[in-house]
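Below, each structure is written out as structure tokens.
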Structure I
Amino acid sequence: MSLNTHRWWRDAVIYQVYVRSFLDSTGDGIGDLAGVRAGLPYLKKLGVDGIWLSPFYPSPQHDHGYDVADYCGVDPLFGDLAGFDLLMTDARRLGVKVLLDIVPNHCSHEHPWFREALSAPPGGAARSRFHFADGRGPDGSEPPNNWHAMFGGPAWSRVTEADGSSGQWYLHMFTPEQPDLNWRSTEVAAYFDQVLRFWLDRGVDGFRIDVAAGLFKHPGLPDSPDPEADARTRDSVNPLAWNQPEVHQVWRHWRTLCEEYTSHDGRDRLLVGEVSVPTAREHAKYVRPDELHQAFFFDLLSAPWNADAFRKVISEAMQDIAGTGSTVTWVLNNHDQVRTVTRYGDCGTEGGGLGTARARAAALLMLSLPGAAYIYQGEELGLPEVVDLPDDVLTDPIFRRTGSRARIRDGCRVPLPWSGHASPFGFTPGAESAKPWLPQPAYFAEYATERALADTQSFWHLYRNGLQLRQGLPQLGEGTLRWLETPPGVLAFVRGDGLVCAVNFTTAPTPSPVSGAPILSSGPCTADVLPGSTAAWWISDRTHP
């Protein structure tokens, strides 16, 4: 570990800020960069090492900023570049790293390049930056292949040519408003070099890369071998559209670009990828020493609440990913997933006891694992998923594309509650403010930040205490893990020199693996007994056999 102590990212804890739902400074009901800046002291107090900002670039907001119209600006919804620079200044003063969300797989249909492509003739250079193709059938009225979009429906839309005729089709693996860029075009690669440099020159500490296993498509654009599987919304199962070998060339180049900046001032710049691939072994290819520094390991997030499942996922990650020389990047939640309290419980709208206990235990487990961890905003408050939003307020393009509420993401994006007993709960200022862009349920009053800070038994204090110990104990963060023998339904492991973490996945109490009271536990925990749905940490050189 001593060889990498200067590499802050290896065991960093990063807080994901979904900007439009974090804190509104202007009263328009939408969070903004000034709100993030105002919240920095709160995040510093929580104890995170850095923040990852969701896209705030100019965008028509068809997918809440993941449809980018200008990669080198700030949408007026969220502020301006001067406000971003002030945010960076405050973050540096507080010692908080800042990562930006970069979206290289696709852009907005309002991006100047795509507008140019629509006005260009078939085969023109402007269209080569995207995936334009002739349709099938005698009149070209059928899509070029059978691919489906991740958010529902076909992955192709037909354009009307400049002369008014029905023309070619363009590829969009998410929505028609998000045309996929063609990374076989040298112009695309050169453009993103400029984008990265623009933000690196403004002092950012790195980038979270959206759809990092995408970018390249099979050059022949053939039919998917399993079109039914490919139609499952949001599953990256089409091997012709994802995880093509050429994508690794991009990450090697971006790594070199970041290291160029590091060589000038000694500050590591981080590249962390959203990598959805079938196995930990395939995942490991993205974090080889000359590629991405990190890639989110989603298997822990998707594992059922089961000791054997968690042990298998953790063991595979330690073997295959940590074996590359990188560290595992653990996540339990993000802006695309059902919140942890709800996911782990059969608890109804507000989460309830079982989901809450399991989510607290999972948080301590994640913070004790070797490597880095990412926390989605509101998880430190124990927020549940809002599952009963009315149809007329839903904004997720999945709902618009499919007409189904299954797997929609609005429920985890409801604006945070900060104070008070009624909406907007301090999220947006002033009596004349607009309503929050998504309605907050009345029960959010119980989860408001001001209450969490005042209650020493709250989720917030559990995270805060775990982060403090993680920063102060050399056994935590980067390093090794050794499993202990445990009864069925219980996991326990040793970190470094005698720090033990144990998790009881059952609902019945079990003997603890260490004598004495723990230094931290996710729920009430007496000496020598680990209650059900509880995690705890001990420091000891003696463990029960």
Structure II
Amino acid sequence: MSSWTDRLRFAFQPVVNLTTGGVAGLEILARPETGDILAEARRDPELDRRLAVSAVRAAVSRETLLPLYVNVFAGTLADLGGLAPVHDAVREAGRLPWEVTIDIGPPYTHVPRRALLDAVAVLRGQGFRICADGVGDGEIPLRLLTDLAPDLVKLDASLLARPAAIRAMRTLCEELGALLSVEGVETEGQCATALTAGAQLAQGELFAPPARLPAADVYVPPRSPGAVAVPRSGPSVREFVRPAALLPATASAGQVRALLTGSPDVSGVLLVDRAGVPVRSVHRSRFLLSMSGRYGHALYADRPAARLGDPPRTVGVDATAWEVLEVVAVGDRARTSDDVAVVDGHGRCVGVVRLADLVRALAETRVEEAAGLNPLTRLPGSDAITGEVDRWIADGRGFALSWLDVDHFKQVNDGAGFAAGDELIRAVGRALQRAASGSAGVGHIGGDDFLVLSVPEELEPLVSSVLDVPWSAGGYPVTLSLATVLCTPGSVTDHRQAAACLATLKKAAKALHGTSWVLGRAGAAGHEIRRGTERAPAPTG
């Protein structure tokens, strides 16, 4: 009688990093030659667990060093309470659990929620990473998704026709600290949609089809200008993580040399302790140079590779690209090409980032920012400020949004000349920039209008630094009008609501005499006059 293993083969499909264009890992897919063993595994948790073990062993037989994605049904985890045999198979193969992501797939209907969450906690305790698979076309409740707090969320290909849903899921993933991936990408248009909507990873026929041999080279279409979502405070390091080449801290120089010579695309090796914490960093060029010198192999081959390594450079998984550059900048200049290890909250290595990837992405970010700057003041336009407003709202932060303009600016231009008018606008912009603290944003939204986002506590000194200045243009005195709306958490749903409140307040400020400031609160009627006086009514009769 034939075994189920006789009618089963495995294929590997790359999961692609859309930022770097590299392979982030390999999903192992069961490919039965006859029958529907996956349907059987859905009903039989023990069979599903044995499939997962076989998947790990199949990957090991292909000698791939890439991180692995192993599929398991949610019901299997809830019924079995964990995957001890899978953990054992990973360890027997010489791999580390944090190099393996467990893709938890539907169905979730009738799966005991508490049992599933307890099983996931066991997997996390063993070091496995967690992925919620098939989101968007399955029936996973949002409550369960947030309780799982996955490291990765994989969206079904059907959502590529609904980019708004991908953007919304990206926001949720940022709150959960997860990466976002889209499956089933088949065309360059779908790839562009996924990237623009905020997906960081993807897989599908466009990049590489499932194959019996793991593919390290994939096709990634070139990105068009503006195809990347605007980051909050610099791109997140999560977007640049590459698989790390890891060896135990006790590895010999000969073992490191064998890994490097067999994997020409590996730029360095991290030596980690039993908990997966990096202890030494071995740079490819420096290491091979030492080994290839006279007597180098005889001196070092059987000795610990740690002697030829350096202290690792590490950043947390929540760091930004700018923070990575700071880590590189303060170190030894001879190590600027070294990979930087990315570690999770337990200090375990989850991958590496390369300086070239960061520099390329930050350069693209700067180009995008420059394209949105006002040519007169070099301040960002309204899109940058309103986008930041929406992010503050999403984060549940209170804020003050202010609209400033020059009174009767056309008359200023007509009387003093456009050159004097331009210099006045530049001077007001510089004053706002100087007054704005690190948490405030200043935008020039056209003509003589400025938009300022700040925390309420910093509003008074910011206003004083601008309104207490005796402004003039070409010898003519000039007054300013300022309107501010205070928005407490939950008082507005997006920047449009805040702008609507602000428009009414601006009209009230412009109706006052002299330099004026009107303050209102979102959701409350009326306003407070902080500067300026009401104009006298026109005489009658």
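Laboratory data are not the source of any read-out in this text; all were calculated from the coordinates shown. These numbers come from a predicted model, not from an experiment. Cβ atoms are built from the backbone, for glycine too; each structure is taken alone.
Points to keep in mind about this one:
- Origin of the value 1.00, where FRET efficiency 1/(1 + (r/R0)^6) of positions 357 and 533 (r between Cβ atoms, R0 = 30 Å, to 0.05) was derived from one of I, II: I
- Source structure (of I, II) for FRET efficiency 1/(1 + (r/R0)^6) of positions 285 and 477 (r between Cβ atoms, R0 = 25 Å, to 0.05), computed value 0.00: II
- A value of 4, 18, 28, 27, 17, 6, 1, 0, 0 for P(r) over Cα pairs in 10 Å bins from 0, in percent, calculated from one of I, II, originates in structure I.
- With helix-only ellipticity at 222 nm (-39500 (n - 2.57) for each DSSP H run of 4 or more, over all residues; to 500) derived as -11000, matching label from I, II: II
- Highest-scoring label, criterion being mean count of other Cβ atoms within 10 Å over residues 101-108, among I, II: I
- Highest-scoring entry among I, II, by distance in nm of label points 7 Å out along Cα→Cβ at positions 21 and 317, is II.
- Identity of the structure behind 6.0 (criterion: distance in nm of label points 7 Å out along Cα→Cβ at positions 269 and 469, calculated), options I, II: II
- Parent structure of the calculated result 9, given that relative contact order in percent (Cα under 8 Å, 6 or more apart) is the read-out and I, II the choices: II
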